[in-house]
1. Which structure, out of I, II, was helix-only ellipticity at 222 nm (-39500 (n - 2.57) for each DSSP H run of 4 or more, over all residues; to 500) derived from, given a value of -15500?
2. Looking just at distance in nm of label points 7 Å out along Cα→Cβ at positions 153 and 289, which of the labels I, II belongs to the structure with the highest value?
3. Of structures I, II, which gives 19.0, 55 when Rg and Dmax of the Cα atoms in Å is computed from the coordinates?
4. Could you figure out which one of I, II the value 14.9 for mean count of other Cβ atoms within 10 Å over residues 49-56 was computed from?
5. Given 10 as the derived value for relative contact order in percent (Cα under 8 Å, 6 or more apart), which of the supplied structures I, II does it correspond to?
Structure I
Amino acid sequence: MSLPVIDMAPLFGREEAPKQALARRIARACEEVGFFYVCGHRIRTDLMERLDAAARAFFALPTSEKARIDMARAGGAWRGWFGLHGELTSGRPDDKEGLYFGDELEPDDPRVRAGWLLHGANQWPSEPAELKPAVAAYVAEVSRVAEVLIQGVSLALGLDAQHFQRTYLAEPTRLFRIFHYPPTAPGAWGVGEHTDYGLLTLLLQDEIGGLEVKGRRGWLSAPPIAGTLVCNIGDMLERLTGGRFVSTPHRVVNTSGKSRLSYPFFYDPDFTAMMTPVSADQPIRSCEGRWDQEDLYAFQGAYGDYLAGRVGRVFPDLKAAVSTSSPGLIRPA
């Protein structure tokens, strides 16, 4: 079995019949494996190339230069660079380093003033100068892709196209990462088995490959396909659909002998949106056997509560430092 490739171009048009046909394909992919490739997304190739070149230039810098924007400097905003093995998956250090970005918020933004976790200003390196404009331009374009694609998800569930926007996405949580995976040592993982937290992840990956998805019959390779993004659904979309759409475990191992870069964009609910199901009478699938032994359907509260707990496990030292200095940061005010 391989992951389906879905052309999302009809979602940019006005005709309803092609949108409904596409929605059926999205539903099938989300029910069966929770992953699919998307083409027809309209992101310019030259922009992806600019982003890749700037990111490679940054990760080629000496550690002392990258550390000028260490995540610890951003406090509860959790933005900037972390070094190799600085992020944990299931308590085990990942064989990667990375950059964290989010919506650029001014100090007088009410969410920043209230001390909300993951809200604040980005940290930008002085070199390469091209990184900041490349990231900003790419995030603007991939955000538009996510906004359109979530309409297809709404239609796939038999809802009107604006249901998710109206119910869960008043101020979506948009997070962008750039990960650098050096060649993986024997027995190590670039990132171990995990699921994503929110609604949709849109992944741009380079030509190296290494992404693996846990299908019903075992692990599947998800190699790069030129001109596509990999889309997968997150924990909260599984919860909101009662398990009809599956948040599928995935992992990365880089055995190529070369450096690998990937660019995941997370399009997730409003921090304060309550995670109430799309339908009150939908059946709920059992979470028994889930990779982390957690019951998604037992969670009650706003998306920010769920996200804060998850990110705190990924960076436990940073969470401890933030909560000690400002105890109110771990939950939205």
Structure II
Amino acid sequence: MLDRDGRVQSWNAGAALIKGYQRDEIVGKSIELFYTREDRENGRPAMLLAQAAREGRVEDEGWRVRKDGSRFWADVVITALRNDAGDLIGFAKVTRDLTQRQQAEQDRRKLDADRIRAEEALRIRDEFLSIASHELKTPLTALQIELFGMRTLAAKLGSADDRMARKLSRASRNTDRLERLIEMLLDVSRVATGRLTLKPERFDLSEAVKQVTETMRGTAEQSGCELSADAPGTIVGSWDRVRTEQVVMNLLANAFKYGAGRPVTVSTAVEGGEGVIEIRDHGPGVPPQDLKRIFDRFERGARRDHGGLGLGLYVSREIATAHGGSIAVRNLPDGGAAFTVRLPLAAAAK
């Protein structure tokens, strides 16, 4: 309770708990003690009392000051008290400590600001990847054409030793690898901007997987992997063939990388209205904490510390998802990992 001039007249245990003053320390003192220096200099305490006297009641939120000088966020209601004649005799003042709520609100605003900054950073990065990838393709294509011409010329001229042919072949492989990396970056930018589109067509999934397997045999041999395919019968459905083959190639490349020197198997089957592709390697497997994380952008498992951008599994997941399907990984009891791709026989792509 306050008198007409804003001096404390009564003080309870709640007020003592919030503000730190005991009754004998504060009774008779002005409520200005509870306000910040800025509020006192601006005359805020007197202004609020005048408003309460004029309107009967005023509610205010803001920083207040405890006895020890620390601040707390308060919700304050000041109500004018009048006698039967209508004369102002004082004020009733109720204070609630809302510091925790205010802190939570500040944290939320900070998180929102951080999220907005992160989203903007991702947008700028994706835009850069898209522009950079397109710009890199032009000189790379010219370089590939030049290398092809040089290899053709070297083959016509012949040589006492084949060192030049080997060097040109190695250069061509490196430019092919660079082209695949650029295409991967382009796919990431397409996914991020919603431009990853599918062109479904009906084809035999088993046949497509066999063809990809044959195409990848050279890469398997370079990694020392014995590559085998178990794709019996036909599995006809409607999918984007190029993108589906891209998923298989990504997973096989992943298997050769982490299961180098060990067998790799590819199989197809039909389960519950879905075409299923499974690729097994006999590498170190995936640490349990990384089983989900490895499908995120620029992520690789802690033990899967080979080179690469960490994009192949991410792009593969997005392609499977765009078909209305899924991709998952599990560790095998006898070592290695199995990646399973499930695609509805009738593509759910939009």
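Laboratory data are not the source of any read-out in this text; all were calculated from the coordinates shown. Treat the numbers as computed from the prediction; the structure is a model and nothing was measured. Cβ atoms are built from the backbone, for glycine too; each structure is taken alone.
1. Working: I: -9000; II: -15500.
The value was obtained from structure II.
2. Working: I: 2.4; II: 5.5.
Largest value of distance in nm of label points 7 Å out along Cα→Cβ at positions 153 and 289: II.
3. Values: I: 19.0, 55; II: 35.6, 121.
Of the structures listed, the value fits I.
4. Working: I: 17.8; II: 14.9.
Among I, II, the structure yielding 14.9 for mean count of other Cβ atoms within 10 Å over residues 49-56 is II.
5. Values: I: 21; II: 10.
So the calculation was done on II.
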